[in-house]
Every structure is written in C-alpha cells, then in structure tokens.
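Enquirer: The structures come next, written out as structure tokens.
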Structure I
Amino acid sequence: MKREDVLKKVKEKNIKFIQCWFTDILGNMKSFTITPMELEGALDEGMGFDGSSIQGFARIDESDMMAKPDPATFAIIPWKNEENKTARMFCDILNPDGSPYKGDPRYILKKTLERTSKLGYTFYVGPELEFFYFRSSSNPEPIDSAGYFDGLPTDLGEEVREKTVQALQDIGIEVEYAHHEVASSQHEIDLRYDEALAMADKVMTYRTVVKEIARQHDLYATFMPKPIQNINGSGMHTHQSLFSGDKNLFFDKNDKYFLSDLAKSYIAGILEHSKAITAVANQWVNSYKRLVPGYEAPVYIAWARRNRSALIRVPMYRVGQEKSTRIELRSPDPAANPYLAFATMLSAGLAGIEKKYKLSDPIEEDIFEMTATRKEELGIKSLPGTLNDAIFKLKKDEVICACLGDHILEKFIANKEQEWDRYRTHVSKFEIDNYLSIL
C-alpha cells in the first residue's frame, strides 16, 4: 500500500485509531496511538517522541526522534471491535532532519538488504517460532502434558492455537503449519517464507498476536527460550535462501548435495561467524539454558542434511522443488530481535560468498553421541556456552560488528554486560538448596 491507499482505507473502513509500532534494540515492541486527524502528518513527516526513554536509543542530550509509519505495513488489527476499529503500521525511526536513525534495528536490516540487492540477490527467510502456554506469567505451569503432533483430547491448547492462526491470517500473515511441539504445553506456528524485512515485521506481529489471543483465553504465552528445566526449550529455526528474480541461487542440479557453490559459501559464512551471531540470535542469559546438548537444540558448529544435531541443516531436495532449496539455522530462539538476527545471519552468509569461504563436509553422525575425541578429530567446535562468552566472541568479529554499526553495537553490548553482571552476582535457589547446609 502507498500513502494514498492508507488514507483511503482508513476513511473507507472507518478506522478510529492507528497504532504505530517499532522495536528497541532488544526487540521489545513499542507502540503509540494516533487518530486519523494526525495520520497525514505522520505519513509525511513522522511523529516526534523522546528517544532517551527507549532502550538502546538516544542519550538524553540528543533525544528527539521521529517515528514515520511505513504504509506498506498497514493492517487492521482483527481483535478490536467496530467501535474502536484500529489499524497498525510499523515505523522507521528518523533523526529530526529526516535521516535514518542508526539505532533503529529495522534500519540495520534495511541497510543490509540494500547491500544484498545491489549484489543482485533477494533474501528470503522462513522462521519456525516455538512458544509455551502457561496459566500465568508468574508460574510456568503447563496446561497439558501432550507431545509432538498430539491432538485432542491431550492437546489442550488446540483451540487457542487455531484462533491465533485465524487472527494471523486476518491480519495478512500466511501460516503453513500449526501443531503441538515436543514439550508439554509447547506449540509452534510456522509462517510461509517471505522477504526478510516483511518477515521481521511479521515475527513482531506474530509474537503480539500469540500473546494477545492467549490473554483473551486467560492464558499466558511466552517466548522465553527455556522456561522449564529438563524439557525442550523454544527455538526459532530460521530457513534461508537467496534468489535472483524467480531463480533460487542455492540450487545446483549437478551437485551431489544439490547445492550451488554460492550456497556452500553462504553456509560456510554462517558457520564461520556463528559464535558472534549467537550473541544476537540468543541474546538472553536464559537462552544458554536451551543451548545444551540433548534437548534438540544444536550447539555444535557443523552442517548436515538429515542430522538435526548439527547447527545448520539442509533439507533434502525433492524432484521438481528447486525453489524450496534452503538452509535451516537451528540455533536462534524466538526471543531474539528479528531485525538484528536476520541482518547478522545475512551478513555472515554474504561474507562467505564474497570471500569464497570453503565448506567442510557434512556431518551425518549424531554429534550428541560423539566422544570429545571424535569431535576433535572432525574439527567440530561448539557455540558459546554463556551470554558472556557470546558477547566476547561478538566483540572480536569484524563482520558482525560492521553489520550492527557502532551505535547499536555499543548499546547492545553495554545492555548485555549489565544483564550478565546481574545474573552472575545473583544467589539462586539452587545454590541455597545445595550449599547452605553443608558449607
């Protein structure tokens, strides 16, 4: 939609309010509401706000920011009633002079995609976001004990999940699959692949819709990577491909893996920079409770076709399905900022292409069952084991640092180092239970 289309639609549909959405550097949704009377000015110039109050945005002495709605993201929010009919648009954050604000995560992804476009590529992603339904936000109590692909009567979240799918479709987001996941009360709704910027907007919308529909059913939906110990955590497996027009650049019918040289270099780039990507795609202390062997979360830096213990999986080629050739990065979690996560993945892959990184052979053995000696023989290394380790790797990675830019890099690292300090100085119940009576 264009500017004029939005103005026409708001009038035709009798829209009463327009929500303007954007994210801070951590991927938390921010929103403010305007009326149709303010819409033309917002679309033309943007709406001013105090950037110093947003995590990772401006200092107090340079706090004036402008949020300018993107007409292409206009959608009517389906759960609002007719009396309060509301639409939403995602915003680009600008400086007062109208230039892009370098602390805007959406700008970081747009800038990376512009570079990709100049190379002749279009970047598509298809994330699989997992989440849990609980009774409340204060206690991770599952609502069922169902497992993978279970249905009624054991899957007690089926009705809520189906209403969520309907709400997503009503807001213009195509859904491919929806099902109960492996862990009790865990669910997954897979989105049909799209260009990366549109998909990042969809991920933010998805998380909002999932939480809102759960709230309407007196449940709490969480994208926390590991809310319950000793069961699987929630991931955001991210399928990726590069196209030129309608041609999938990852496909090569003459290769034994049906992968082009470009695809192999892209995979090698992701593997080479995976430790730094982890700081962004797994940005919370809790993320590293999920990234441990044995719970279907890959921690080993390798690629494979059928082996789901590897960091990257290349789904098997099916005859006549050249356009579906893709890679699947299995480490990200659904609490990441999608704009920054997609940008860092793409930057790593492009570095592999531009510098012609060489791809090692696939590992089709179960890496979880390998001895340390065997992993060393194959040169298999691991992702960072803590947020602190991941931030250290990020600081050393020139490709990922350049992708994020100085502003976001500085603010992101400062925030994460504070989080780590709070965590490492916290005395947990585990320590009290295990040490107080004996030490």
Structure II
Amino acid sequence: MKPSEKVIKHAFEENVKFINLWFVDILGQLKSVTIRDRELEKALEEGIGFDGSSVEGFARIYESDLLLKPDPTTFRILPWCSQNPQEKVAVLFCDILTPEGKGYDGDSRLALKKALEKSRKRGFEFKVGPELEYFYFQGNCSSPGLMDQGGYFDFAPQDLGASLRQETIRIAEDMGIEIDYSHHEVAPSQHELDLRYDDALNIADDLLTVKVITKEVARKHNLTATFMPKPIYGVNGSGMHIHMSLFQGKNNAFFDPQDPFLLSQNAHHFAAGILHHCREITALCNQWVNSYKRLVPGYEAPVYIAWARHNRSSLLRIPAFKHGKPAAARIEFRSPDPACNPYLTFSVILAAGLEGIEKKMPLPEPVEEDIYRMEETERTRRKIAQLPGSLIEAIMVTEKSELVRKTLGDHIFEKFIANKKIEWDRYRTQVSDYELKTYLPLL
C-alpha cells in the first residue's frame, strides 16, 4: 500500500474530519491551511494551491501561485484539537511546489532535503538531538510574570512547571514524538525538553510540533510559553543546544575507540568545519535581534569560538558517554536558539561540517579553561575568536558566505538577508524604555 493510501485509510479509521496542512515561511514561522477530509486524496495526489506572495520570503506578486504537497509520512492526529471523537483533527507537513510540480526554491524544507541528500551521497546520515529551552509566563505577552523562582533541576514546589512539561510530553508521545528528558532550567520559569535524536528532517518537523504543543498546553492553563531567546534581563536566555552525529548504516561515523576523546577523524574534521564557518552561519542559528541579547558573556551562552570536553563556555562540546555505547558519540553545538528556522539551521550546520570532512580541516587544541574569565590578551594569543555581537554584524558576515548561499540557494539566501536587514532597521530606529529612562533626565 502506498504511503498516501495508508494516510487515507488511517484518516477514515480515526474519523478525521479536518486536516491542517503545515509549512513554514522563510523565517521558520509555522503556517497552516485546513482542509476537509473529502479533499485529502486530492491534496495528497495533486497538492493544494495557495497565494505565495502573501507568505514572508516567498513569491513575488506576479509569480504567486504555489502548491502545498503533503508529506504522507508526517500524518498525525492532533489530540488537543480532537475533543469530538466524530470530528478528529490531523496534521500533515507539506513540501512547497511550483505549478509545474517542481520543488520551490523558497521552501526551507526542500533546502534541508537537498543538504541531507548531499550527505547521503557521501555515505552519511545526519542525526540530531536538540535541547529545547523555553519560558512559562503568567499573564499575556505584553505584561508577562514569572511562574516560579526555580533553578536548574529543581523539584516541586520550586518547579511549578513539572506538570505542564509532563502533559506536553504525553501529548507529544501520543503523536509519536519521543522526548528523553525534561527539567527546570537555570533561570526562573525556564524549562527544557530534550528530543530523542533522529534524522534531521524528522527532528525539524518534530521541533515545530513540540513548540506548538508546548504553547497549547500553556494556553490551556492560562499561561504563555515562549521560545524567545532572551525574554528577561539579567538571567540566562533560552538556547537550543544541538547534539549531532553522522551515521553510516547502523554505525556511528563519529566513534573511534582509539581516540582520546573517542571521536573519529570524521568527527574531528566535522567539528573543525563548524568552528571554521560558525560566524557565517550564526545569522541562521540566531536569526533575531533578540538572539544577541542571549549571546553575551556570563550567562552560559557560548560567545567564543572554541571546543572542549567539559568546558561549557565553549561553542562546541564533546559530551561524555559510556565506552560501550558508540552510538552516543556526538558533538554538541551550543550557540543556536529555539527561535531559529530549524530546516535552515540544520542545513548550514551540516554543510559546514561536511566541508570540514571534505577538506580534512584540522581541529585546534581544546580549551578547557573558563574563556569568560580569560584575559583578552590570552584569548588573542590562543586565537580564540568571537561570534558576531549583533544581528547586523552576523548578517554582514553571512552575506559574504559562499557556503551559506550554495547550501540555501539564491532565493532563500537573498530573501533571508533582505528580511533581516529590514528587521535591523526597524529595531535600530526604535526609542527604547532604557534610552528614555537613561537619557531623558540627563540630556
């Protein structure tokens, strides 16, 4: 039975009456079109037309007709929408096609598919496991209030979000999304969900789904969940540390029992590629003005370009794992945040790492000292560079990157850069409360 036929059969057996067709704009913001069950077969076979000129970063007005083509492997029931057993609601992630049926150059999901295909041609499967950090707030977005004063790994009564996390995990696992760990994070009202590692495309779809579930569970309890990188001044922001490895069949291509770090030469070169290109890809991993309020020294967010085994002030870390579990050998990339477009982020990370393997880039010596406390002269001596300090600085670096342009394609590359420049101009022309409080009485 074809995958599309399985979906139709499953939808009939589960009494699915509405299907949400999900896709993202160029910034990774989720979009949705809802169809009735009677339109499902047509959607799976032919796609559903929509106006691409109304979606951020998509088509121009005179070439606006596009198609949403559901991916049958992504079919899932949405439990929180399916309160009536006779009218269940399901979801399908979609690829975006031109009217001629070709993949659309502005589709982020297609960009990741192309990157993964290049990896497969080299014999590698790219697997990732993200740590998703976020905050719960009382009240609405205009006047949020802390939900608790808990800290890292705290238990009740300090951790008031435990039941919310458990409810989120139950819904996610009912939908087939595995979450290995959850806990309270360092900052008050901050929490973390760790997704089980899988193929990068599956994880990108799952990340978006888990973010929706998290927000829906919070809303149900009159709370707000946010994946904003830095919602509170003076405390840690929210990151999305990405654990990654390459597999060749069932074998982890990053494992070598003879290496002091238990990492293969492929892993060394892959890590070197990320370190080499990390400034170029930062605009994709940290795509908002607010992202750079998190990337400052002193709040556990990585700022300096270095790697280490134990040092959490470094950009790349090699997490410890049991010698008997080679599948767990991995690299942890710590700079991305949960507000990124996961399709584009995974694409450029993979491209950077693969270029490191292709060019056999040497991995520099690890830095186990606290880089935050290191004197600037010492960092200069050891050639420890720094990530961009603002969105415009990151964009100016990315704009010159051949690797990013080649990976994302001209359409996404140029639309993304143009959009981010507009965001920066809007931000820099605003007069903030800080300026009014600081300068109005003085000047």
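What follows is calculated from the coordinates using simple rules that are stated; it is not laboratory data. Remember, predicted model here, so these are calculated numbers, not experimental data. Cβ atoms are built from the backbone, for glycine too; each structure is taken alone.
Enquirer: Ranked on distance in nm of label points 7 Å out along Cα→Cβ at positions 71 and 255, which label among I, II comes first with the largest value? Don't skip to the end; give the middle numbers.
Expert: Working: I: 4.1; II: 2.7.
Sorting by distance in nm of label points 7 Å out along Cα→Cβ at positions 71 and 255 in descending order puts I first.
Enquirer: Which of the displayed structures (I, II) returns the greatest value of FRET efficiency 1/(1 + (r/R0)^6) of positions 23 and 335 (r between Cβ atoms, R0 = 25 Å, to 0.05) on calculation?
Expert: Looking at the calculated values, the largest one is I.
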